[in-house]
Structure P
Amino acid sequence: MIRRIGLGLGLMVLMAAVAVQAGTVTLQPTQGSSVKGTVDVVTMGRGVHFTGTVTGLTPGKHGFHVHATGDCSAPDAASAGAHFNPDNKNHGAPSAPEHHAGDFGNVEADSSGTAKIDMHVNGLTLGAEPNSILGKALIVHGGEDDLTTQPAGNAGARLACGVIK
């Protein structure tokens, strides 16, 4: 339903054509971990915006990635597969020309073990397109992603996993 609120016809048509998609990821700890959190995802501009909080981390940087399979059932979240990589690229920094679509770099936990997430990733969607992350897994790792080591940045164990819904 389109409500008319004094907008010009062109803007009303544009608003009707742009469907904002949003979801929430509940990060659950893997076996032996106490890391958990909630991350909201919303389409914005030419990508997806992520906001949320992760707790139970050691202070410092932790790899933060979208993995190809929306399955967190394995005790170590290995069931989530490799990084989401629909374009078959090498691992790299999110700002590098060559990187997986799921390479988000790192989040940084403060001295209390809490990481605040507020990042925008261009080129992703929450729809049916090949670059959609809907139904994929969001993973927080135990170590820092070095942004270069293949195939996944040497970020260590998977501490928390959640499916993007």
Structure Q
Amino acid sequence: MIFSRLLDMLRLRSGPQDLPAGSGLAVVLAVLYLGQGFIADLVLGESDAAPRSIVAIALQFVVITALLNARRLSPRIPQTISALSGTGFILGLASILVLAQVNPDVQQPGLALVFFGLFLWSLAVDGHIYRHALSITMSLGVLIAVLIFAANYVVLRAIFG
């Protein structure tokens, strides 16, 4: 049931309000989402994927929590965290599967296009979730997603180089 709702979110057909309101699901999905960094460490052989994932996800959660609190929508926090974690986990696994196919000795434009498409889709999905959670337009939701991505880039570069 939860998985089908997350798939609907990935298809932009449902929002975080369609997930259970309790914080239990948010915690479970957030742990899975954070654990994805450790999966990336194993699959991709990147020694800092897990810490990078933890910092990036923490920043995303802090920003959306602050925005929801600022708009006096704090009861929506658990469902929003659940939605971001569940969809982020699924998209992250898809990205890991694509990146695991990379051969640095061979040009793979098709693979690069697939990865870029996943990246754009993740911004659209996050924007869709923000739209529902914050009761804003889709364009503002995508703008927030892009700004959070940019903030993550700056913070991760500052911390990890």
Structure R
Amino acid sequence: MRERTGPAWADVGVGLFVVAMAGIVMWQTLAIPTSPVYARVGPKLFPWVAGGGLAALGLLLIGIGIRGGWSDALEDRPTDPVNWRSFLLLAAGLLANLALIDTLGFVFASTLQFVLVCAAFGSTNPLRDGAIGLAVCLSAFLAFDKLLGVNIGAGLLEGIL
């Protein structure tokens, strides 16, 4: 690892990019309409939290970059070859969700995505992954639909639930 005597401008640039992303998140959060139905917690809470977290992370990265950076330590590490199978499984999961969410609905499309992501990370038990994914996605759907009153796409479950 090389000894750096000044700021690592590339690392400072990464921090500035993260701060810029935080700015975009906060700017777009201002465009979210707020209904008087919401008491204190509305649809803007989590985007504000995410934007604030990004801003704090970006400022931290800028500070580290000014003090010498972190990327020199990464340059000396050996790199592994790209795992194309995992990459393609992740991409297939995203595309399957996009293609099927309108017809199958959130629960089943997201469960399929969950199984494909698990396979991308090395899981060899798709039945277990499907059961866990179904439980997580059904819980998320019910929380949004029944507790918050937000329709995230029932699809096949629309008549059942």
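What follows is calculated from the coordinates using simple rules that are stated; it is not laboratory data. Remember, predicted model here, so these are calculated numbers, not experimental data.
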Read-out percent of Cα pairs over 23 Å apart, for residues 58-145 alone, computed value 23, structure in P, Q, R: P
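Figure out for me which of the structures P, Q, R the number 21.2, 66 belongs to, where Rg and Dmax of the Cα atoms in Å was derived from the coordinates. Numbers along the way, then the final one.
Numbers: P: 16.9, 57; Q: 15.6, 52; R: 21.2, 66.
Traced to structure R.
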Source structure (of P, Q, R) for helix-only ellipticity at 222 nm (-39500 (n - 2.57) for each DSSP H run of 4 or more, over all residues; to 500), computed value -1500: P
